[in-house]
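Multiple structures follow.
Derivation of every value follows stated rules applied to the coordinates shown; laboratory data play no part. None of these values were measured; they are calculated from a predicted model. Cβ atoms are built from the backbone, for glycine too; each structure is taken alone.
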Structure I
Amino acid sequence: MHTRPLGPGAPAVSAVGLGGMPLSIQGRPDDEAAAIRVIHAALDSGMTLIDSADVYCLDDTDVGHNERLVAKALRSWRGQRGGIVVATKGGMIRPEGRWERDARPEQLRQACERSLRALGTDCIALYQLHAPDANVPLAESVGALADLRHEGKIRWVGLSNVTVEEIRTASAIVPVTTVQNRLNPFFREALETGVVAHCAREGIGFLAYSPVGGGRLNRKLPGMTALQQIAEAHGVSAHAVVLAWVLAQGPTVFIIPGARTVEHAVDAAGAANVVLGAGDIAAIDAAEFSRA
């Protein structure tokens, strides 16, 4: 598996990581053992980055589901756990299944403590602010993460769903190791607003979530002519082509596709070995990725 430095002061991890959300939200595998097999398949394929969150769950009675699942999978995996980085997030809540932001310092501290227990660790490798909260100054939210880092409860700080200006604001308070924003051919705002380019200049790892579009959009990919031609030429799936396109957007870009099946996890891992030519990239750039 191809690796890249995760960010300033952080080790190299697999360019393709596993996004844990589909294993814990609505539509998750009915059998916990099946979900664990997906995580094991990702690890066996060379992934050394797993992205989780406290709110990857069904509702507020289920908080920490994905973190507990990841911890259980790691305990039962027969491989070497030393180089695996588990990232998680705080700053959102799930009242009655809704997704709401709450990045108050006291809430972030409580969330971090819960995540430490769920993951069974005394220090979280990468802890990310899930999203800025319009009701809380960003400096206060980031300051809480800086305090947790100073106390040794988290090692590296990450941000998610942020602008370049917000990255700069946070970087003045604490070293920012990663930024996690959406990026796929359907949604290119991370490119258009300069977030990916800023991360490349600063050596910050950019974790692309929803790299194949998410939900119904990713089901459109196999039927797209431009992708079919490239996929056939490389002997891979249309999804792997799109994942490779996202990876090609910058030297510090990582992808964290979700997977509900072993087959999808293995297919995603293979995208790290797909090298698109300039013509392939240009064809995808020019293709219409309708969200209709």
Structure II
Amino acid sequence: MVSISKKADWDCDRLPAIFVTDMGSEYVSANFEQIAELGVTITNLPAYRPELKGNVEKAFDLIQGYFKPYLKGKGLIEPDFQERGSHDYRKDACLTMADFEKIIIRCIVYYNSKRVIQNYPYTEDMIQEQVKPFACEIWKWGKSQDGANLIPVEKEQLILTLLPRTTGKFSRFGLTVNKMRYKHKNYTEKYLSGGTATVAYNPEDVSFVWLVENGAYIRFELIESRFESMNLSRVESIKDNQRAIVKAAASSDTQAQIDLSNYIEMIASAAVKSGNASIKGVRNNRQKEQAKTHIDYMEKVGTTDE
């Protein structure tokens, strides 16, 4: 396999200042809309209007054309899939999602860095600088030009911005997020004063959450170490199973409390109260009773050794 230099294939460390979407579900979620916090303007096109984004639709066609000839008979859905009596192509599937992802990524890399763009409208400056007719080279040249509408952003900042968010609650036990407790050494006073806050979290690893405060992300550490490095689904599964076990034991606990009450009442009922109980020498009597029931375990051990 030919090695891929990510920097050379698509030198992209900035965001376009304008995102044009087709109202797909992945673009109208609250997570995606958070990208506007980085200065991006999101423009939504009407749904089911492919003619408004012809370049994008053409790109999809080209990329699919790269892999379709090689995946026939391996689960690739053909145009007659929904016709009566047609073959069920799903039964032919033999690629894993990981395999298919590798193929798609390689096709995109080829589309961006190796496919020759025949009719790109070259300027005199581009010709003078001998810009190669590849998308990645044209992109690289465009980044260096005045007026390039791009926003510099760090990878970590972009990831944190796109993480899902929820409401966290401060209490004397820490910052509670998704029913788990987190801590930060500089927020002790906030624990005591209480209140709520917006928190970003990673569903794939609950070890940390980030308090979103004045555009900054403050990392809080998980207090309950038993959940460290787990994803949120696994944590919820553990808690559900625990609740089920506790609920199943609740009936036996109720019966045990009834049995305990009956036993105490039986002992209390059997006790006979004398008319004038003297409290003189209570301490000495207690010590004598303790001595009667005391067992010298060390003496027993010594006897056993002999």
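Details
- Comparison across structures I, II (criterion: distance in nm of label points 7 Å out along Cα→Cβ at positions 59 and 195) gives the highest value for II.
- When distance in nm of label points 7 Å out along Cα→Cβ at positions 83 and 163 is computed across structures I, II, the figure 3.9 traces back to I.
- Parent structure of the calculated result 7, 30, 37, 22, 5, 0, given that P(r) over Cα pairs in 10 Å bins from 0, in percent is the read-out and I, II the choices: I
- Among candidates I, II, the computation of relative contact order in percent (Cα under 8 Å, 6 or more apart) that gave 12 used structure II.
- Taking FRET efficiency 1/(1 + (r/R0)^6) of positions 203 and 267 (r between Cβ atoms, R0 = 25 Å, to 0.05) as the measure, the highest value among I, II is held by I.
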